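Undergrad: As structure tokens, here come the structures.
Nothing in this text is a laboratory measurement; each read-out follows from the coordinates by a stated rule. Everything numeric in this text was worked out from a predicted model, so none of it was measured. Cβ atoms are built from the backbone, for glycine too; each structure is taken alone.
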Structure 1
Amino acid sequence: MISSANQGLTKQFRHRNITLDPMGVPIIQLDEMHPSPFSSVLNQKVAVCAGTTQLDQDALFWIAKSRPNWQVHVLGRTRGERSNRPPNLIYHGEVNFDDIVGFVQHADIGLAPYTDQVGIEYQTTNSNRMLLYRHFGLPILGPDRLCDPSLPSIIGYSDPNALDRCESMPKRPEAIQDWSELAIALTQNAEMVPPTDVA
């Protein structure tokens, strides 16, 4: 059996037994109220990039320079410090998961500045940061390849009103399944050691 969380990825396999198993989020942990890590500034929007996998730093610089009134927070390890960093672009380095939840929970905008290349589309369903953004209902800004008609919260860079839309779009939380549902789907035909009641 092959299990995939993304319909597009399943089409790449010529195999008779493929299952579509959506990813999940730790709902109990996310539903707790976490302290806000942001300093409150009147009329200032907070955008968070909760991860640095396949990071397009040029896109981050463009966003920060285009919206000097935004706080742009980047969580995760990056390679080298670039010169001329906009003052509103803040790098935090590696951050533990509880703190990441606080950043996303209290942000206004989720950033998905993945390197714009063929195949990146799977991140809409597989990326932890995208799932966190969707769970909390953030408008998401990223490459056009991430845009999907079924996910109206994702706004592509080429939209001439992309940044304005991010500022004005209300939060619309999505029902993302709990991680336990994925675990059950993946182990439904296997003997559990220890049994599920112990695990």
Structure 2
Amino acid sequence: MTNFEREILPEKVLDTIMDLLNEERISSEVDEPIDYATQGFRLEVTTPISHAGFNRLVAAFVQNIYRQALRLQRYLSEQEAFTEAVFLLESYYEGGYTKGYDGALLDATGSNLEGLELVLSRLAESIKVAERVKYVEWVFADNVYHLDWKTRYRIIAVHLKRNEEFLSADLHDSDPARFVNHLHDLIMNHLSTDSLIRHIFSGER
């Protein structure tokens, strides 16, 4: 065993992962910068908004967010930003009665700005969703994916031991080897359940 391997403590790795995936940490790292950039976005708009005007607006909005608010800044051309905006709207946008880019266009091109504000707000939320996925993948790539099988096994063993009071009998008696290839899912499911429990108890206060 090399000195480098001896320095990898499963408890420390697990603590680091849990700290980085704490909801408050993710909100601070991902959500808050996007919220700040969204609130600061200013562009002169005349109503009713034309199709071409809508395209320019969503492109400029995405350009602004990607340049100011992402953990890894991206400088997009107007065309690149528009393509990204269309992808996000097609993937995530849901209005009252409509979906996707065409739905967002319909919602935004009314006689007032409320529809446009809704679209930009939903677009910001879509960027958050996409960036949260990237953030979680970065956490595991930086802390887990390069580790050997034995180290991952030890991390899972520590995780199961720490949470044994919450585990079913089947999981409690399981060999950690069963989960070595599913460490990502095991931790994310645990965090999801923990978040749900916290939400339920906070709502009862």
Structure 3
Amino acid sequence: MQRLLAMLILWAAVPAWSQQRCAPNHIDVPKERASATASSGANFRKSPESVRAQLSRLLGNARDQVAEARPPARNACSPGCRVVGRSAHIVVSVVPKKFLRGYADAQKCEALLRQTSSRPLRFGPHRARSETELTAWLSDVSRGNGQDGALLYDKCSGKCSPRYSMDVTQDGDGFVANLDVVCGPARDKTDNTYAVSSAYRWACQTKG
């Protein structure tokens, strides 16, 4: 009992900064943004305006220039934290541009949005040899194919629509990616376009 009390007193005496966590734990520096269509035909043909083609292009551009990427000149991490890492991760996101209003699953989708915004559905790590392989994996997941796709459709069901954010690091000549998915309001398929973007991500760590 005395030992337990001593440990509790010692823990309470530890300075607050040593218990600190960086929130957020990273900063993103935007790189490119494009508009793309989710049309099945365009994506099957990998047309230049398709999500697959635009995502592959943004990934390739980001990889080609990652060695030149630099974190913000001024520390953008939260107080008591600093940017760490020799090189940035590449982050790409795919988000519907237009959403429905007043549909049957609206309340369910809003609840899922709140839940997955704080705790996204995560898939990966996934290894790929090229941008084409990586975008093919995302395409499979988004269509409900494979184990990851089946799980996504189970967790983000009904009319609710996913938004994708993929954190990518280089692995030799290829990639390793983790996919975070936020499940939210139903997209308006009469518009059928997505905002596709890329950014460089830097980790934040407490100052030691």
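Undergrad: Determine which structure produced the value 9.4 for mean count of other Cβ atoms within 10 Å over residues 79-86, calculated from the coordinates; the candidates are 1, 2, 3.
TA: The read-out comes from structure 1.
Undergrad: Taking helix-only ellipticity at 222 nm (-39500 (n - 2.57) for each DSSP H run of 4 or more, over all residues; to 500) from the coordinates of each of 1, 2, 3, which one would give -7500?
TA: It traces back to 1.
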